[in-house]
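As structure tokens, here come the structures.
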Structure 1
Amino acid sequence: MNDEISHILFEDESMIRDYQAIMKTWFPKGRQRIIPTYGKHEGVKLVGILDYETGKVYAEEHAKYDAQVFLSFLVNVLKVYPKGKIVLILDNAKIHHAKLLCNFLDLHKDRLQLLFLPPYSPKLNMIEGLWKWLKEAVINNVFFHSRHEIHLAVLSFLHWIATVPLQVIDRLCLD
């Protein structure tokens, strides 16, 4: 295999919490809109990638973020992209540097390269814009009665953006 890059993917994790803030909304002066919460501090934890060229998004929901979850995510990324060299651009979270990953990364070094962004540089990671868009479009200013309702709303958004990859590119990659 040559060293030509076939896929540039931006990776990140996001927690879609059950107590989102009120954002960009109108209400009468002195009468702030109140969005209730059910007080469980739950949410949907996502791990995802954004394909810079195609606008394709692949995301998984997990109960937690740890090195084992990240490793299984990388295995699935290689299944989603079965051919070609992948450069995965990501932040410096501890789970991305875990010793547990070393053998896997060494075994797949011809196909998968991790490229770490400088610390505190979320604007350089295109998928951060996707998480912001998701929260703006689905979560903010809305009360969800359960974590399951949040899960369904997130899935609906992810299914919708899968149908409009060019809009994803226009919104996230061509700023």
Structure 2
Amino acid sequence: MKGTKAVVGVFSFFDDTLKAIENAKAGNYEYRVYSPFASHHLEDATLPGKSPVRFVTATGALTGLVSGFALAILCSMDWPMRVSAKDVVSVPGFVVIGYECTILFGAIATLLAMFHFCRLPDILRKVGYDPRFSDDKFGVVVSCGGEEVDTVVESLKRAGADEVEVRDAL
């Protein structure tokens, strides 16, 4: 987070958390949201666009398809064996390896893209994280400059925060 201060709001209710997110977005602040469970409402409020993981998956799958066919074709051309007067490069025989490589490369690309876009593994705890955010509370951490702290604190309290704490950002 880019500000000099991190204002942490602890919320008990989901709707109050959504209000705090809208207030942070309206003020053009950088923010981070913690939730004890996954929610499409939070996802829509924080990231309204679609995930780019699908493009990485498609690219990995197409790479796997081409690689699987290329592997089978190049191997059969390197070691040609004619069987029943069929061509050395016979596409129906290579569909299985192409299909399997499509699945393999697509799955690996999806896993790596999810790690990248979710910023995993997250070795260091972020400023403002509270263990209660993994149990039963919601958290909104807003980054701001020192002169904007009072405005952000008031905004989080108006949204319905149970607690508001100001911390120094790293």
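Derivation of every value follows stated rules applied to the coordinates shown; laboratory data play no part. Every value quoted in this text rests on a predicted model; they were computed, and no experiment measured them. Cβ atoms are built from the backbone, for glycine too; each structure is taken alone.
Comparing FRET efficiency 1/(1 + (r/R0)^6) of positions 43 and 91 (r between Cβ atoms, R0 = 30 Å, to 0.05) across structures 1, 2, the highest figure is found for 1.
Work out which structure the value -0.49 belongs to, where log10 I(q)/I(0) by the Debye sum over Cα atoms at q = 0.09 Å⁻¹ was derived from one of 1, 2. It must be structure 2, since only it matches. Given a value of 54 for relative contact order in percent (Cα under 8 Å, 6 or more apart), point me to the structure among 1, 2 it was derived from. Label of the source structure: 2. A value of -15500 was derived for helix-only ellipticity at 222 nm (-39500 (n - 2.57) for each DSSP H run of 4 or more, over all residues; to 500); which structure in 1, 2 was it taken from? Computed on structure 2.
Between structures 1, 2, the greatest calculated value of Rg/Rh (Cα atoms, Kirkwood Rh), for residues 67-106 alone is seen in 2.
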